[in-house]
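The structures come next, written out as structure tokens.
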Structure I
Amino acid sequence: MSAATDYSKLYKEFFAGKFANTEAVDEMVKNGAEYGAKFNKIALDAAAKNVDLGNAWIKETLSQYAAFTKPQKEAADYFKVASEIMTAQAQKTPDHITKFAEIAQSTNAQFAELFMGASKEVQEQVSKAATKAA
């Protein structure tokens, strides 16, 4: 069995020949990972909310279909039940779509806030580097 590859050593060797200060690269990778984790958390939270909302909508729809389990006296009554279910769905669909849109809007705002914070940090770092270089 071969020995495990030391990726940390390979990383240091790769960047050592290209940059005088590998600490800056380390910091860049660390910051990127932190923002990636924040980005992923926002995305996963939004996905979970969408799944919860979708499941609630499905349960609501299935409960309406319970009316089909009851025998009807006449064939036309089945069409009446189907019509009532379709009407209820048509009335509720805009509410559900609005809730999905609210999740999307909230998620978009969170992403914008994250990106604005990252932009501000980059500006501060550039300013510090420029001041230090001068």
Structure II
Amino acid sequence: MPPLLDSPKADPPRPGSTPAAVFAGGVVGTSARLLVDLLLPHPPGAFPVGTLLINVAGAFALGFLVSRVPRTRARLRAFLGTGALGSFTTFSAVTVALLQVSASDGAIYLALTLVLGFGGAAAGLRMGRPR
């Protein structure tokens, strides 16, 4: 599979275009995160399934993005990676979730986050690699 939206020419950033791409991606990613949080809410103390799914899906998507979208597509990478995926997945949500669950659930949640997150990123990298 060829790189996503590959172009032999570089994607030279215009002044202000990269921050605008990150901002626009942030709007998309934050909106998607809100949607998942509304569909899979978890009150304080409950196991944060939604946050776990968000971060694993985001790790996979970022791995795929890094493998598939060429560096020459700087604005696209900024929009998708830093903007959309950066706002979709957040370390602060993991930290707050850990502080709100019991110690045993926290240990399970942290282990699942790390193992599934690394697994998701590795799968995304592998699946995104041009063949």
Structure III
Amino acid sequence: MNEERPKIELGRHVILEMYECSPRLLDDEAAVREAMVEAVRRANGNVCGVFFHKFNPQGITGVVVISESHVSIHTWPEHGYAAVDVFTCGERMDPWKACEYLIKRFKPLNVNVLEIKRGVLPRRATCMLGDLHE
């Protein structure tokens, strides 16, 4: 009998693709930044830092660094497309709540969402880093 050992997941990585969004909204750096920070807040995340950059002639890239990991976006207004990553560790933040808010805010006509379990490990007793040197 081959019993599989229970596993733990260190993180959840939700990849959200939003199609047919408003090009004007996708090119508004302040609006995109506010939406991303609010998505983290609504998902119960803890913001550590925020960095956004507007490209010339169009497009935005940005990341909200959170204690749980990060939330990032890259927009292509000329295609009405935005790519979002919501990577969380621990149980505090719900990445799906962040995605739900962003979908509501950007109003895409089509979405594609994928969740990847990160750091899937066999469940075992944990050790502190100092224990490894003894």
Distance in nm of label points 7 Å out along Cα→Cβ at positions 25 and 89 computed as 5.7: which structure among I, II, III? I
If semi-axes √(5λ) of the Cα gyration tensor in Å computes to 31, 17, 10, which of I, II, III did it come from? II
Can you tell which of I, II, III yields 1.4 when distance in nm of label points 7 Å out along Cα→Cβ at positions 33 and 57 is derived from it? II
At a computed -6500 (helix-only ellipticity at 222 nm (-39500 (n - 2.57) for each DSSP H run of 4 or more, over all residues; to 500)), which of I, II, III: III
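Just so you know, all these numbers are worked out from the coordinates, no wet-lab data involved. Computed from a predicted structure; not experimentally measured. Cβ atoms are built from the backbone, for glycine too; each structure is taken alone.
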